[in-house]
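Listed below are the structures to be examined.
Readers should treat all values here as calculations from the given coordinates under stated rules, not as data from a laboratory. Treat the numbers as computed from the prediction; the structure is a model and nothing was measured. Cβ atoms are built from the backbone, for glycine too; each structure is taken alone.
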Structure P
Amino acid sequence: MDSATTDKVSRLVDNIEQVIFGKREAIKLCVVGLLARGHVLIEDIPGIGKTTLAQALARSIDCEFQRIQFTSDMLPTDILGVSVLSPRTNEFEFRPGPIFANVVLADEVNRTPPKTQSALLEAMSEAQVSVDGITRALPAPFIVLATQNPHEYEGTYLLPESQLDRFMLRIEIGYPSGQDELHIMRRRDPWRALNSLEPVLTGEEVEELQEVTAGVQVEESVAQYILEVIQATRGHEHVQLGASPRSSLALYEGVQARALVEGRDYATPDDVKRMAVPVLSHRLLIKNRGGAPGAIAQERDGVVNDILARTPVPV
């Protein structure tokens, strides 16, 4: 692995950790999503630092950032943009929405109805949007970082399966340890640290790292291991709908990006184990699903961990 590449990735992770203290694994997963050209759903209770994590990643890259605060009355045009009649030219001119940015924070994405959520589908799948019969490309690099509270019902909507499948990763940040929380208490103002954060990578450097990620070596035994894990989700006794071929690709690319984050140019079975739950659990439809969304997520995680325990690991 080229030392310059390793240094760039390490600088990015370290820079974000100046704001999100003691959550290096969650930071690494966000960086994995960025390097693998994927999108990230950060799902946890309020006050954990979901929005701060997304903003810290955005500020660490010298490119355009837009935040969309999702609400129940939001329309698709509020995200994509709209054509308006110009009094100067007497012609319709397109005014791009906030989706036309490199890093888009979709804050509390489950507070808007499915019709508005669907405005993100084309953008997240193909890095383009179609408005008024015209397809417009989104800038590169492009990543959507969405947040949601899995335990809240009032004024929220469950994300459709098609929307969940567009997210490469689902991340939980979790409570900090006692020492980390004491450090957070003494610091008192995370926004001061966030506002003083300087970018450590340019957009061009991110694209270069994405190209390097695509070249990370995945040996045949590791690729076969990924396939066996995916296929096991389709036959598991507690799974109604298993992982799709898009999931296979997401796990493969996530494993490549994880290897790069760990400073290697080759993937290992341990990379598959680390990435299986974040990539697969939110894509599974569990039989007899019921209860709170948070409980469903835990059940999905348990199914993926059970599959990992059952699947032989290549030597």
Structure Q
Amino acid sequence: MKLKIGSRKSKLALWQTHRVADLLKQAHPDLEVEVVTMLTTGDRRTDEPLPSIGAKGLFTAELEEGLLDDSLDLAVHSLKDLPSSLPDGLCFAGSPKRAAPTDAFISTQWDSIDDLPEGARVATGSQRRRSQLLHRRPDLEMTNLRGNIHTRLRKLDELGHDAIIMATAALHRLEMSERITTELPAADHVPAIGQGAMGIETRQGRDDVVELLAPIFDETTVRAVTAERKFMGHLDGGCSVALGAYCRRAGDQWAFYGWASSTDGQQVLCEHTTGADPDRLADEMALDFLDRGARDILTS
């Protein structure tokens, strides 16, 4: 059997896609795999802040068209880019073992966020990261940062930013861990939903593909990110709002962290809870956030 796997063209996307391809070939030595690359809207419009583009699926829509027209069998995403609500006929199939879910503080001058001088310029393309930093340090000057990993690191070096914030997992995967100044604890800087995980999307009814994928999925990761995505779905969250969630196994229990805030980081909902069922934790925290005005906070 031959599988056609869709991927964005960035180095990180291709690393992730080839990692999934390698896992599949290890599980099924006779399987033939072809990687098909595409440019997405988010890749083309790198001069605009993500919130200003507005639409969900900025990094997934073109790949999803390939799934729907049968030119792709599956697509590999950074799971944090995959909306909670998918087009009719498509489904989130699962994830291999998750890498670090955290954000990384990167600076050539300063050792931590607290060391930044008043008015320091910090760049990020994420509304969540921007709001979390402003909540902690309202004196900071936040600037937009787009582009692939190498482009963002080059902008740090060339444009005079005091620091940038990026996903830890991306730097590990591209063997650039030495650029990390400080890893930000997930309990304090709640990550994006699914951050650090690769998400595999396919068509509903493709039992043949799901059967091939089953051996490469990690049960703990899938349960955790499924709960995070439930939380996001309740709150209608996307890349244009300051929303985060992180779920992890804690012994024989599960821990769930949630974050929602206004764009300036001044109105904040941030909670942590534990229990036996991650889906129930996600549902209960989302309902609590909604009762406390989360939708109004996220749009303010």
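Just checking, which of P, Q has the largest value of mean count of other Cβ atoms within 10 Å over residues 4-11?
Q
Comparing structures P, Q by FRET efficiency 1/(1 + (r/R0)^6) of positions 76 and 132 (r between Cβ atoms, R0 = 30 Å, to 0.05), which one has the largest value?
If we compare FRET efficiency 1/(1 + (r/R0)^6) of positions 76 and 132 (r between Cβ atoms, R0 = 30 Å, to 0.05) over P, Q, the biggest value is for P.
Out of P, Q, which structure matches 4.0 when distance in nm of label points 7 Å out along Cα→Cβ at positions 212 and 252 is calculated?
Here the read-out was taken from Q.
Out of P, Q, which has the highest value for distance in nm of label points 7 Å out along Cα→Cβ at positions 148 and 164?
Details: P: 0.8; Q: 1.3.
Comparing P, Q by distance in nm of label points 7 Å out along Cα→Cβ at positions 148 and 164, the maximum is at Q.
Thinking only about mean count of other Cβ atoms within 10 Å over residues 20-27, which of P, Q has the largest value?
The structure with the largest value is P.
Which structure, out of P, Q, was helix-only ellipticity at 222 nm (-39500 (n - 2.57) for each DSSP H run of 4 or more, over all residues; to 500) calculated from, if the result is -10000?
Source structure: Q.
Which of P, Q yields 1.9 for distance in nm of label points 7 Å out along Cα→Cβ at positions 92 and 220, as computed?
The value was obtained from structure Q.
Taking mean count of other Cβ atoms within 10 Å over residues 108-115 from the coordinates of each of P, Q, which one would give 19.1?
Label of the originating structure: P.
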